[in-house]
Structure P
C-alpha cells in the first residue's frame, strides 16, 4: 500500500501514539504535592548549634509560601517571623527567605511529599553570613491529645500535670498553629486545674510556647509558662520537653524546672 493512500486519521493516531511513547521514554514526571500545614526543618553544620525552622508551609501548583520561625539560631530572634517563598519542580524543592537584618536563608532539598533532605545556606548580614550545612524537613502531625508528666511545683512538691490539648486545624496569620486545652494537677500544693486560653499557646514546627491560667488550691487565679519547649520527634512525637514555671498565684517560681510531658 502506498503511503499516500494511508487514511489521514490513522496517520494522526499513529503520530500521537509515537509522541506519547517519546514523552514516557524521556522520563516525564509530575511534581511533588507536599503535605500542607505545620513543617519542621532541622539545620545542622559543624562547629555551630543545630537550629530549627518551623511553621506553616503551603503549596499552590508549583509555588510554595511559608510563614515560619527560626529557633535556636545565633542570628534570629525566636519571636521573629520569617517569610519564605519557593518552587517545586519534580522531586526538588527550593526555598528562599525574605531578608531579616540583611540575612537570607536558601534551602535546596529533594525527596517525597512528607520527607525532604538537602542543604541550606545563609547569605548577608554580619553574624551568620556564609553559614551552610545540611537540612532535613518533614511535616509535623497534629498534637491534639492528652499529654501528661511530672512537675515540681513552686513549693518544691512533686505533682502530675495532665494537659488535654487541641491544635487548630489551620494556621494563624503568623504561621503558628494555636493550642487550647484544659489542665488538671494531681498532688500539687499550688494549682488544682487550669486552661490554655485562645492566643495563649501555639506550636510552630516542633517549637511550643504555652502561657496558661491556673486555679489555685484556695480558688484564687494564677498563671504558668511552659517555654521554651520542643517535641522530641517531628515525625512521630511521643513527648515534649521544656521549662515549666509558675509565674503568678499562691505559689510563684521564677526559676522554672525542666518538665517532660508524654502523649497518652
Structure Q
C-alpha cells in the first residue's frame, strides 16, 4: 500500500504537471496573464507556504517575460520544498527564453540527471544546444524526445532536421529524419515542405520536384504547388518549364470562385507567380 509520503509526492507531481500544462496554454494565448497572476497571488496570501503556488506564479511571470519575478518565485518554491526538482525545468526554460543559454544548460543538466526521460526537459535542452552550436548534442536530445513521446510532435522532427541541415555533411540525415516523421505521423505537409526546402538548398532540384509532386497528387487544389514548382524549376535554371508552371498556376487561380480568389493568400500567390514569369 502507498505510504503517505509517496502519496503526497505523487499528488504534488500531478499538480505540477497540470500547472506547467496550464502555463503552456497561457503562453500560446498570451491573454489574461495579469489576471491569473492576481488570482494566484491571492491564493498565496491564504497559503503562503505552498511551494507549488509560487512555482505556478513563477511560470506565469516567465510567460510574461518578467524574469526577475519569475526567478524570485522559483527560489521561494525551492526554499519551501527543497525536493521540487521540476523547478529546474522551469528555470531552464526561463534562461533559454531570456537568452542565457549556458545557464539554461547547467540547470537542465541537473534536472535531467534526476529525470533523464523527461520529454520537456530533453526538448528544451536540445533547443539550448542548438543555440550553443552543439549540433550533435542537440540532435541526440531531440532524438531521445522523439523516441519517448507517443505520438511525437511534428515540430520535433522539424527542429532536429533544421539542426542537421545546418551542416552540409548531415543533410541526408536531416532528410531521413523528416522521412521518419512522415512514416510515423503520415504525410504532413509541414514535414514534406521542410524536406523540399532542404533539397532545394542542397540544389537537389529533381528530388525536390519528386517530393512536391507527391504533395500535389494528394491535393485537390493545385495552384500553390504549381507556384512552388515554378520556383524550384527557376532555381534549377529550367526557365521554360518554370514559365509553364507559373502560367498554369495563374490559370488555376482564375478558375476559382470570386469568394475564394479575393483573399490575401491567393493575392500573394498571384504576385509570386507573376514575379516568377519576369525572367
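Given 14.1 as the derived value for mean count of other Cβ atoms within 10 Å over residues 146-153, which of the supplied structures P, Q does it correspond to?
Derived from the structure labelled Q.
Upon calculation of distance in nm of label points 7 Å out along Cα→Cβ at positions 50 and 226 from the atomic coordinates, which of the structures P, Q produces 6.1? The value was obtained from structure Q. If Cα extents along the principal axes in Å is computed to be 102, 42, 28, which of P, Q is the source? Clearly, the read-out refers to P.
Where does the value 0.20 come from, among P, Q, when FRET efficiency 1/(1 + (r/R0)^6) of positions 122 and 218 (r between Cβ atoms, R0 = 41 Å, to 0.05) is the thing being computed? Derived from P, not from the others. Of structures P, Q, the largest value of mean count of other Cβ atoms within 10 Å over residues 34-41 belongs to P.
Quick check on the output: -25500 is helix-only ellipticity at 222 nm (-39500 (n - 2.57) for each DSSP H run of 4 or more, over all residues; to 500), derived from one of P, Q. Which one produced it? Clearly, the read-out refers to Q. Which one of P, Q has relative contact order in percent (Cα under 8 Å, 6 or more apart), as calculated from the coordinates, equal to 13? Computed on structure P.
Throughout, read-outs are computed from the coordinates displayed, never taken from laboratory work. All figures in this text were calculated on a predicted structure; none of them were measured in a lab. Cβ atoms are built from the backbone, for glycine too; each structure is taken alone.
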